[in-house]
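Participant: Below you'll find the structures, each written out as structure tokens.
Read-outs throughout are calculated quantities, based only on the coordinates presented, and are distinct from any laboratory measurement. Predicted model only: the values in this text are computed from it and were never measured. Cβ atoms are built from the backbone, for glycine too; each structure is taken alone.
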Structure I
Amino acid sequence: MRTVLRDISGRAESEEERGREIGGEISPLQDQLFLLETLMDNVPDSIYFKDRQSRFTRINRHAAARYGIASPELAVDRTDADFFTEEHAAQALRDEQEIIRTGQPLVNLEEKETLADGSVRWVSTTKLPLHDRAGNIVGTFGISRDITERKRIEEQLQRMAFYDALTDLPNRALFFDRVQHLFQRARRPLDNSMFAVLYLDLDGFKAINDSLGHQAGDELLVGTARRLERCLRPADTLARIGGDEFTLLVDEIGCEADATGVAARIHEELVAPIKVRGHEVFASVSVGIALSSAGFENPDDMLREADAAMYRAKTAGRAIGRSKAHPSTGA
């Protein structure tokens, strides 16, 4: 395909001047075209028109800059495949052909836009059917607004709300949400699945904080979190709920032995020392276990019982404690 570009600015100026010479005014059509060009090139969004084959017929300067071309004219007769990844271009083509087929607009679609050079932006896109004067759909009109910064802030707020800033693990709020989800699942008829909550507390953490300093304590918490993650299965959730306390939600277990087996793996994982500010620190944890089969009414009760079981284990000098609410008796 060969594209021929011709500079007609001189012709437009001469026509305008000729109109003035004969005492005429600029035609309404010329005025509308001028206003359209001015509007398109001063809107800080990408604006584009396409024909029925999804080929660009006109874009504004903002879109040209985003696509990496010198001027809007260079986009004429090209498609999204010339500027974006194959996957993104294919989805855009499907969307536009559906709009042409149905006449229904696509409004405020938030999508990740990946350019051919690999750069990624988030945009909010609205696409409308483009009609001629007879009412026939002759293509599509689109406008895309860059919302990358907004998405970045939203993701940052999401992490602040549901993840621990030090260890990057889920926090108490997200952990409770996951447990609540399993409680709702357990209420479904014929659901016999079992899960467990493990409550973990670092042994001797205060002594390490006092002797080596709070930064060393933070490093120990981060190191412990990374070790604990090695014990997870895809369906499990590890969280830091405050201080030196962690919780682990273990889903889809068959019996209590499965939960105690996870606790045993945790102790094995923490046998090797963790390097903290040039020191080798041996971290150990006391673990309390509560099983869903004990008939807890809500996540708070289950977590509270796991916490109590952990403290009983710590007081008795044992590594692992189990809930007093036995699965078979509920007491």
Structure II
Amino acid sequence: MVNIKEEIKKRILVLDGAMGTMLQRYNFSEEDFRGKRFKDYPTSLKGNNDLLSLTQPQAIADIHRKYFEAGADIVETNTFSGTTIAMADYNIEELVYELNYESAQIAKKVAEEFTNKNSEKPRFVAGSIGPTNKTASMSPDVNKPEYRAVTFEELRVAYKQQVEALIDGGVDVLLVETIFDTLNAKAALFGIEEVKEERQIDIPIMVSGTITDASGRTLSGQTVEAFLISISHIPLLSIGFNCALGAEQLKPYLQRLSNETQFYTSAHPNAGLPNAFGEYDQSAKQMKVLIEDYLKEGLINIIGGCCGTNPEHIKAIAEVAKNYKPRLIKEFA
């Protein structure tokens, strides 16, 4: 059984690109999202990408396959919104366990297919755990600064359910990603630690925050260093950043993170910044040049893509990543 903890010592690992970007190519209709099973469901389901693991599983498997073919070592499960909190928007909270389990199974089967073809390059599945659509640190109502739309306990319970399903489905690592509120992430990490303790298992954990703008802070106001300190009590496989920024804008924050942490580091930036229509124009070639700067400076152990990236971007990143050694972990006194 190949362990990701061993592989990360040998080379820079390549993460996949965006799931949403790829799903847009299918142009699925409301009927496609529903499939036969949810044909008469009372609420609109279009836009619920996680549900496609049940209604369009072949499309999800094909996307994973394209990323592995492009050179990815790790693909993320199609579970970014896979909590009861996020699924409440579609009134399908009761399907959360099944959504996560089936998504993990789809990705795992494709990963095993590629590992069996080439055991020298084992492939892994990361259980994607998104931030939910609510924040525990801030009020959504400017007139009621004390109000919170969700509690830590509600988040812990929701994340724990998601984590149990992902582990049952066979993921190799858990990825708590796109963190804009560190309190949400702490609830996720608390839930993960509970599951690990109850099951007597030690599954690796990746954490990836989001620097939201040029202030260099997360949405809940933390600097790079504060974000790192506030979650470093958990034994993590890696810590890094994704989303919100392109590779160029993200670089100074990765430099700071790389200098301060004893964990492995990761990055999956967007394909540049969005244009006036909210679309991403940065080509695979352009992104490759920017990512190579990370590699030359030894900033990264895991590299991939977020919004706007596709298999062409990941292929370009994988091609350049194999020419560089992974970041060495510094020893701190």
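Participant: To which of I, II does the computed value -0.54 (log10 I(q)/I(0) by the Debye sum over Cα atoms at q = 0.10 Å⁻¹) belong?
Facilitator: II
Participant: Which structure, out of I, II, was mean count of other Cβ atoms within 10 Å over residues 40-47 calculated from, if the result is 15.8?
Facilitator: The structure behind it is I.
Participant: Which structure, out of I, II, was Cα Rg over 2.2 N^0.38 Å, for residues 120-303 alone calculated from, if the result is 1.06?
Facilitator: The correct label is II.
Participant: Assuming 19 is relative contact order in percent (Cα under 8 Å, 6 or more apart) as calculated from a single structure, say which of I, II it is.
Facilitator: Computed on structure II.
Participant: For FRET efficiency 1/(1 + (r/R0)^6) of positions 80 and 272 (r between Cβ atoms, R0 = 30 Å, to 0.05), which structure out of I, II has the highest calculated value?
Facilitator: Going through I, II one by one, FRET efficiency 1/(1 + (r/R0)^6) of positions 80 and 272 (r between Cβ atoms, R0 = 30 Å, to 0.05) is largest in II.
Participant: Work out the source of 1.6 here, i.e. which of I, II gives that when distance in nm of label points 7 Å out along Cα→Cβ at positions 256 and 296 is computed.
Facilitator: I
Participant: If mean count of other Cβ atoms within 10 Å over residues 152-159 comes out at 11.1 when worked out from the coordinates, which of I, II was used?
Facilitator: This value belongs to structure I.
Participant: For distance in nm of label points 7 Å out along Cα→Cβ at positions 48 and 144, which of I, II scores largest?
Facilitator: II
Participant: To which of I, II does the computed value 23.1 (mean count of other Cβ atoms within 10 Å over residues 104-111) belong?
Facilitator: For mean count of other Cβ atoms within 10 Å over residues 104-111, the value 23.1 is produced by structure II.
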